[in-house]
1. Work out FRET efficiency 1/(1 + (r/R0)^6) of positions 18 and 66 (r between Cβ atoms, R0 = 25 Å, to 0.05) for each of structures P, Q, then name the structure with the largest result.
2. Once relative contact order in percent (Cα under 8 Å, 6 or more apart) is calculated for every structure in P, Q, which label goes with the largest value?
3. If Rg/Rh (Cα atoms, Kirkwood Rh), for residues 10-57 alone is calculated from each of P, Q, which structure is the one that comes out at 1.05?
4. With helix-only ellipticity at 222 nm (-39500 (n - 2.57) for each DSSP H run of 4 or more, over all residues; to 500) derived from the coordinates and found to be -29500, which of P, Q does the value describe?
5. Assuming 2.0 is distance in nm of label points 7 Å out along Cα→Cβ at positions 50 and 82 as calculated from a single structure, say which of P, Q it is.
6. Quick check on the output: -0.60, -0.73 is log10 I(q)/I(0) by the Debye sum over Cα atoms at q = 0.13, 0.16 Å⁻¹, derived from one of P, Q. Which one produced it?
Structure P
Amino acid sequence: MATQYINKIGVLSLGKIFGAVYGIMGLILGALMTLMSLMMGSLMGNEGALAGLLFGVGSIITLPIFYGVLGLISGIITALIYNAVTGFTGGLEIELD
């Protein structure tokens, strides 16, 4: 097995990956919030059902976008910090076959 070092990470590359992962997590959380909103809204009657529907649909649309943007930003920041730290530490060691 050969030992390799990761000395630099592409800033936008990691940002896109984080954005996609966080976006998928936002979609899952948005779907859960939609289900909870619809359940709670249906328990409150007609007015609550409408409010639950609007909040639920809003969360399944806005949460993936919000989480995706936050993931993109955090991925960029993480890559920048990693690239700065590897100058002092020498990088991340991995073993490849």
Structure Q
Amino acid sequence: MKVNMQSVNFTVDRKLVDFIQRKMDKLENYYDKVIDADVYLKVENTSVKENKIAEVRVNIPGDDIMMKKQCRTFEEAIDEASKSLQRALLKRKEKIRTH
């Protein structure tokens, strides 16, 4: 799957890019009509430890599914977002299957 990544005010290291790519590739197992994904990584300037924000938008025919998670690390935020996206894609697949 093609994954477009953008980071705001910092550079992403290669390990994080590979991690995100693996997580997004797994989404195709749940819904095979996924076109691509857009990932936006941000660091919020607050004193709270959970200041890493990951927004993931998955483009599918006819609609987009977007998840936004805020956690201590980007890996944790991407993991949480991918779990939520898996549930949303399965729900979408069931909805299409019943029609």
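1. On the way: P: 0.95; Q: 0.65.
Between P, Q, the highest calculated value is found for P.
2. When relative contact order in percent (Cα under 8 Å, 6 or more apart) is calculated for P, Q, structure P comes out on top.
3. Details: P: 1.31; Q: 1.05.
Value 1.05 for Rg/Rh (Cα atoms, Kirkwood Rh), for residues 10-57 alone corresponds to Q out of P, Q.
4. Values: P: -29500; Q: -13000.
Checking each candidate, the match is P.
5. Working: P: 4.9; Q: 2.0.
Only structure Q yields this read-out.
6. Answer for the origin of the read-out: P.
Just so you know, all these numbers are worked out from the coordinates, no wet-lab data involved. Values in this document were obtained by computation on a predicted structure and should not be read as measured data. Cβ atoms are built from the backbone, for glycine too; each structure is taken alone.
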